[in-house]
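We did not get these values from a lab; they are worked out from the coordinates using the rules stated. This structure is a prediction, so every number in the text was calculated from the model and none was measured. Cβ atoms are built from the backbone, for glycine too; each structure is taken alone.
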Structure I
């Protein structure tokens, strides 16, 4: 007799989850995992908005990882408008991205993964069974939180990251406070790797992963103009429309992306498999567990995140030392002049925007003058 066991809600996942177990008598015939997320419609939200509004909207894709969404939208705006980014601004962006990795990896490893590895139901049960491990994870996450708040101006949805630079760079006192916090958790990050190295999966191997990441060495880690895959293929980020294909699935509102017709794995596991440049302690840690990460399936991602956690702490300390040594000061915002060939929609100048609808206009061959109307996101023509 056939039957179905539905487990819902599935907790400790992003979105709404459930597991359906299909039985034929007592025999398991199949298992289906369903994850659904509410439609967000960010593409539609951006139409008609000014370029300076785009980063603040896009970072609302996620609160925990709002910094990376803000930075990627800034990079898109800067490329479209021909805006340069100073070294000081780039270092601040890299610092906050590493802070986001510290924060996110610690939350995932210690609050979402570790309860299962210890055989308990959730966060509160873990506090009873492995209190010291949980405290370690929360200390690491707190340091990541501090970077987000110090560099971004607040804990979530940063406000200091602007086109071409930083609205307010971190001062010496703030940098020293970050350095103290990061030095304190470096042993915790090393212990996290040792902890997650002790866990192995009893299940047989899964299908091998196909990886994709930013090409190492082409730019600071986590940044870059080219993507590479485990098959040896590489392409410019400008060619994403030809390389990526999105598919709609009946099981979720989120679209599924295929790269050159294949599903790919991204994140820490992909970056380590594709040659990410690591800080010294992280590189040594990676060598100790290389055979469990290189060519491994997705279950090795926890171990890969543990390695990357060490790197994020180390690299953050390196950036802080650079900023302290060079004594950067507040910079004048970059003058914004759209690319002369860029087709834009325009709205009226800020002083007369109220109750006026934007009208369409194509930029002149000589480009836009800074004193004129501002470009807005949307379809041209």
Structure II
């Protein structure tokens, strides 16, 4: 019984790689033969922006190449992908990889602000006469209930042939339901399907001692102030993960972080400052002390997760919120709330795959 998934596993993004790994691991744990479709259209190869990618190559040089190698090594070691590479929708349509069930997800595959959100491949348009499942798909930005009837019609047209649709944000469920789609489910991100102890295999030794991690996906005026506050409070170094655009009063900068490094850095950190969804989720997985500086765009997914876990008080909006760092998060309550959603999510994957693969060997 074979299950194929399509997702954004080739982007240089730790969250994308880790969610792809986690979903595959969980499906394999259920006893299914599963692979990720090696789909790498030009917009993914160029990281969605040709000019920006070109500038990265110029200014980051060796670091950029090293990061690409690190992600490639992670993929080769931890992801099981189809032998054939597909660089376009037409190639998928001409030579569709065969399976009993097809899954699209997770991550922002349906965010129409990105090229992938308008790519029919992520709506499994190339699949004929086989069950289609969406797991924890994200529409990205918040869509209001009465927003854009044309966009709602577009989603309905793409998704009305799916046998099961689940999304990662509750606002996405409301929007798609209002578009006329039935039985939209709300589930957890795939990284939560993998048990904490299984993530620990990525957590090796700590070469940095005590440190604070800073991982922001965009610039913030509050960042420098908050970093200085935390350095005084904790008396330890600050490690900045990622782009040179987010410089702060850091002691160490790690640009060429691989997915394994990302998990390890979160695990050993004394405190995490982030605007990243997956950094927020891994902070929960490892019960870390953290604070969120909300991004200007695509904030819905983080806000939804913090609301679900009763932790919206971890959001830093001004310097009056800096004292968040002196209050430890209540993980007892948060894990109880999250465990219910995780159990539901696992049960739904199990039942959907069993329903479509029953009797097939």
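Listing for the model above:
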{"read-out": "Highest-scoring label, criterion being distance in nm of label points 7 Å out along Cα→Cβ at positions 152 and 240, among I, II", "value": "II"}
{"read-out": "At a computed 3.2 (distance in nm of label points 7 Å out along Cα→Cβ at positions 208 and 320), which of I, II", "value": "II"}
{"read-out": "Structure responsible for 5.3, with distance in nm of label points 7 Å out along Cα→Cβ at positions 128 and 248 calculated and labels I, II on offer", "value": "II"}
{"read-out": "Which of I, II leads on FRET efficiency 1/(1 + (r/R0)^6) of positions 32 and 96 (r between Cβ atoms, R0 = 25 Å, to 0.05), largest value", "value": "II"}
{"read-out": "Answer label among I, II for the case where FRET efficiency 1/(1 + (r/R0)^6) of positions 8 and 312 (r between Cβ atoms, R0 = 25 Å, to 0.05), calculated from the coordinates, equals 0.15", "value": "I"}
{"read-out": "Structure responsible for 17.5, with mean count of other Cβ atoms within 10 Å over residues 24-31 calculated and labels I, II on offer", "value": "II"}
{"read-out": "Rg/Rh (Cα atoms, Kirkwood Rh) from the coordinates reads 0.99; which among I, II", "value": "I"}
